[in-house]
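Multiple structures are listed underneath, in structure tokens.
Quick note: the coordinates plus some simple rules give every number you see, no bench work behind them. Because the structure is a prediction, the values reported are computed rather than measured. Cβ atoms are built from the backbone, for glycine too; each structure is taken alone.
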Structure 1
């Protein structure tokens, strides 16, 4: 077990340049596109996030058996792919692997085996994939059989599920012999992620139509393209949070673009409410803190759920009672992020109250202890969302700090470069 990290920041000023890794969201899409194109598409600035490294390893190894420790599955001659905690890889490979004509078992960590995959499996079965559940219906591990024959070219999926299900289907659509017409039922959550997928496909020569609730992609070849993976806006969001909780902040994040495919770039607009200005020049974005009262009371994360923890913690630290919507998907992430937030915010006297699909922050009993210990629940975003509290609490102890490997392996090193002290303890 890795030692905990105790974070502190003697002064409340942050100044400097932070070079962020490639976007996990963009990179994982690009890696699947590269594999489907059989090398016609090339990917550069590949993310060093653990999820992307895992997916790249599976795709480049000819489906070599990945780590299978602590797993009791009868594999006979079947290849076993264990993607660990990589949720994106699980979803994307569930759609990709049936097209590869190999029998494999796809599994992950204990938590991954509790995360639903049934909607995507049902969709793939409807298209002609042969997929069985190894232990529990609707959940990994799954056995994917060889011999895919497309039996349908039109399917329907609910719009309020994880956008990764929809993206997984769109990524393989042009490789299906009959193409795919995907009908989205109801309101589409996390729409920017679907738009990112389609924009990246289009960049690689794949044309689509999106009329009403239907997206149609015909069978068509990829064209020779190089996809440059932009730095990760989700990772940038933690620096915005740090700026918001500092007394003074001047940061430069190279490589980030004003017009990004990543939905999480909306953090620039959200954090403007907290006095953080974003200026795009010199090939990146400059952040600066300006004294400004926080007025905005309602934040909607329907299209950017990965920003929710970050913004909720900032509001709590500032004692800003706010209301949050669009958090429906947080309960099926790496952990139940709603419960995790409620547990950890309680340590500074703040309540996150659930009322249907609306969440209210009650900071009336907020207090700032000398030290707080944050449990991370095997969730990288819990560690990084709570780390900025070191600007308002003398010591913030983060349990299981290496969870950040999943999306931002250099996070603690980057904090040290900006003057944070990171003491490990046994």
Structure 2
């Protein structure tokens, strides 16, 4: 990923675009067949040539104050034949935007590999802990029992959705342009664009200005942000579950690892906290890219400085974050004993919804049934007794539900449909 966004790779990709344009123009007899495309192809295959190329361009740019013209100047000096026909009838953005589409597509494919790896790891964890009970929480408060497997499955499901989004956006950014200064093919016919982009594996932008419309790149970064949001949601689940008073999950902690400079007992969820911070960065880069959609007329250059950061930084950082998250999930410690203790230690007040449902089924108005259930369940919570005991003391409840039935009714398997939910999903091949 780092090599993909290096200066060397940038100039090689720009040269690849120049080669495709020159080859198309030669094939269509727009420029003479004097060997320009062959010379460019030879340069592209010469690994040694590119090692000092960025430095040469940098020095020339100090004079020109224009990166593409500096690049073209050095490239023209380097080709054996036909250098005067280099960049014939095209503009800087024809090269830069098409090259950015090529590099961004490669970056997204690398990210997809990492996301697939994380998804597979999540699915394995979901299967392993499919029936392992843990208390589900809403607002951070006990709600109803669920399983660790179902928790992991929700993240697997989200990863699948993000893979679908990633596939769509890879398709969406796979567009280039060779349509000239304002997109109207003033100096080259559309056939040059079709032929050149075909060689590069891209489609032609149906209508462009001087640039490829920036909503395409914005869409890509928005998807990267959504993947980051998934990682943050996963990280927060781990962070909350690893608190001392909860202790249900714990990040892998190596033997030699240390958690605090002052408190040797600490085992902090630092990797999950890192993922949370990375999600913030991804949102920031996406915002900057979204703000680069609306440009003046056929374009201004305010997007250029933004994309020098947003495209490489967002893709390299997310690529790293996905690999980090996969390692965390793979080695995550699931404390089944602690989860069961937490389920039992505060009583069974969470059976309130079962009691409420039964009372309404017996003809009690929902509002009244809710008041009765609220009274006994909160008393059970506050006093440490069971909801069954408190319900037995409530005359109106026992008038509606005989005591001998109440015990059976409150014995509910909250996770009886786990297999049904899991059947909706298949592992990634």
Structure 3
């Protein structure tokens, strides 16, 4: 075996084990009992200083159970940029409490599961449910506080998609133009002849994989470049996101089919900053956070040279995410104003081609498409979703006038592991609140 690869495998072993789903997603991995992973009960990061075996460092962020603490303390572990909430007061979130925990649904394997059990067994850190704009349920776990921003991971992609769709609506970005027309630095990369829309829909042909079981996969080079994982001493690759993107080469044809790729979003994030002359965090603050009446600042992770990670870098509070979800449910209008340009949400909900989505080989999402960094089920209720590593989920159901945000630190990173159960729980909640 190549010595450098051997060292890399050793350095990443714990992270890989915590992230990998069962082989071919057909076997359930052995998971720790949820009640034994509470960071407060375990004493993680308690004391001044914490005990060495209870200390979370950047290199162990993805190692369980450290993740249950780390996912709502990311800004304490590395560089971040604030997404300012603005100077106005927080917008109201009126309450209309309902008891949802006892509601049961079929898990698809012949078992009845309650909403309370679903939250516990999927390692939920926070859940909020809005019906017609009112909070019907809000719960926090694992020592998470209401004011603490939680890592969104790939839910960040959808926020990037919102900004891009808004700039397209304003005529500042041409979705049919080549990426290289905006970013000449990428002319020799995989995106040299890819369009903006192909990049937004992740139908680019890119020589890059996201396999957390393979330390030679492109996702690890991305994590090293972004500073989210410390690079081993033997690593000689790019150390910033822009430098990494320049090295990614084309494979296959653009537009042929959907394949999920974090790097596509980083290209869009760079493009947004180039077109506007503003950082990702500033754009998020000006365009969304300050306009919805957010209660707390959000923040976004930055690489060693300050590049803000538009694909996985955001953290935000449960309540502020609920405000975003309600704004999306109301077609971009919230807090007494049109937050997003008219037509932005309608464009996202339109979705893309479900036939191209089949290339991703995600049978649990049959009938879906992926458009402008949102997951579109094309179901009768018109639902649309944000999804993120470790089980982050925003679910908007216009037909039921429902918004659900679920923040999670599941031991298995791949969202496909909890996708089906989450969707069944969301449907049960929708039926319950609609019946009343």
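Assign the value 14.1, calculated as mean projected area of the Cα convex hull in nm², for residues 209-416 alone, to the correct structure from 1, 2, 3. This value belongs to structure 1.
Name the one structure among 1, 2, 3 that distance in nm of label points 7 Å out along Cα→Cβ at positions 169 and 337 of 4.4 was derived from. Structure 2 accounts for this read-out.
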